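**Student:** Scrolling down, you'll hit the structures one after another.
Where a number appears in this text, it was derived from the coordinates with a stated rule and is not lab data. It should be emphasised that the depicted structure is a prediction, and the values quoted were computed from it without experimental measurement. Cβ atoms are built from the backbone, for glycine too; each structure is taken alone.
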Structure I
Amino acid sequence: MRVFLGVFLIFVAAAGFGQAKIGISGSVDWDKMEINAAVSLDLASVGIKLPAGRTQGEALISSEYVRLIRPNILNLQVDSSSNIGDLLGRGEWTLLETENLALQARSVPPALSPDFSSLSASYTLGLDGIAAAHIRHERPTEVPRTLNPIPAPVYTGIVIIASESQPVHGMRSTALPQPCLFPKIWDSEMNLIFEKNMLNPKVSAMARYFPVKDIFTGGPSGLSPEIAAVVGERPLRIFARGVFGISPTDPIISRDDALLIISNAENRSLLREGRVVIILDESVLKSPLDSE
């Protein structure tokens, strides 16, 4: 009830400033697993004069932030077939849950522009928290096994390189693979190797995304420290063979590479614990926020 009242008051406060020039800018940064946003208010548009009106301006920014960030959360791709807005439309998600996620953002107190004409505040919202809110299972289902396991080394993680346009399964076209919260992994025979319900529910991210330059850094492994923190120093490196989905988010790997993963318990556990990195083209790892 308290949360509902708070949301109601936000809408009431915003309604009193119909002519306010207030907007949001920033981006969804998949390589950092963050939404970074700045909300700016033109002080003259609401008749605020400094210094007396600063508190009023800060309150308006705080209330309008939720309204402005909401469509950007709803636009986040959950998997290859749905974004959060689609889940909302099907009754699998609610606006209140969306707004509760928005309120989890870390914020920097509002600051004045150099010419004192506007006030802006910065917000950082972790995609991990958004993903965790969509995990509803308590126990993971089993990662598939094979009746004919092959000898396979024990790896410390899995790196799937999908930074170039890939053939889209079932279509005569290619596409750059895109990021999402829960990418499935398929083999070349279209056996499902990994999906959300196989993930340990205490691990919020199925996979992390990085640009190709991060696998060609210095050091013995060539991996950036950020990638090594996820997959260790001896990961299995795989080149994607295709991509699948209405939105092309799901990498397809060769059956031989899939067998290296599912042939022993240690490698299957890498999937369950989210020790997976997907390398994507840098252009798809950052997308601007909708300012409307």
Structure II
Amino acid sequence: MPQKKNFKPVVACAVVAFLLASFPILGNETSIDFDASASIDWRRGEISAQTSFSLAQAGLRLPSGRLMGEDILQRAWPRLFRPYLLSIRVDSSSTLADLVERGDLSLQALDSISRAARKTPPSLSPDMSRMIGRYAVSIEEISALLITHGRAAEPLRPLVPVPALDYTGIIIIADRSLPVRGREGSALVQPSLFPRIWDTNMNLIYDRNMTEPPPLGSSARIVRYAAPENIFRPTPSGLEGDLAALAGPRPLRVFAREVFGAYPTDPVIDHSDALRILSNDNNRRLLREGRVVLVLSAEMVIK
């Protein structure tokens, strides 16, 4: 009696061969020419990004190739977004790329930030020729990777304190081109994850280590950025929304006199203004709680 033949291996091989023929780029999405773009809104604390690729170039046809196209985007997204993350300025001397090069931060940690991005379901372009992915990444997620201190450092107390009112927040206005400390020329202050604040005697007034480490799930930003129009609203404090909640009804407003750093990210305020902050325990608390707003040129806060 002749034995029955097992056709399962034959069928499986046929399916694999069909998939390889239909999707020649499976596992090799690096051969695809992706388009990728990103912009940072420092006011909202968010990076918006978009990636896309040609379905025809990838050898995909609709409707059968749609799921494969979405999978390609998902796998390629961290690699495509990595250059934008690496270019972000950490402070006046470093970018994220510098930290990776020094071994202070791993690419795997950055890729984990990318994978945790808020994603819009992939869509097709109007002419159905491209697969498009859209993403949003929180700046706070990046900042949280780099805050490692256990308790807030105390800024130096003035030897001769001055009388100072109790304020509810600190607003530093630096929206115009300022002289660059120690160099010729002037520059607009640029945003970074962890700007420092100096006074005109070059005393350090504020940096990331002077803030209380954020509890899990709370903000890891040590400053909030705003454009000039955000601080002149029709309210008693001139603020609305999140800024009003952060800086309160009686914020101290001071003007930056200079900017400092290899990257011009650090505002320099007048020594007398620094004394108004440091002479008062309530106002020093504002630094620990990160109740600081930096007002920059509109072209700097959205890039």
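**Student:** If mean count of other Cβ atoms within 10 Å over residues 153-160 computes to 19.4, which of I, II did it come from? Write out the running numbers ahead of the final one.
**Tutor:** Working: I: 19.4; II: 11.2.
It traces back to I.
**Student:** Another question about this same structure. Of the structures I, II, report the one carrying the highest value of mean count of other Cβ atoms within 10 Å over residues 265-272.
**Tutor:** Details: I: 17.5; II: 21.9.
Top value of mean count of other Cβ atoms within 10 Å over residues 265-272 goes to structure II.
**Student:** Name the one structure among I, II that distance in nm of label points 7 Å out along Cα→Cβ at positions 137 and 225 of 3.5 was derived from.
**Tutor:** I
**Student:** Quick check on the output: 21.9, 75 is Rg and Dmax of the Cα atoms in Å, derived from one of I, II. Which one produced it?
**Tutor:** Working through the options, I get structure I.
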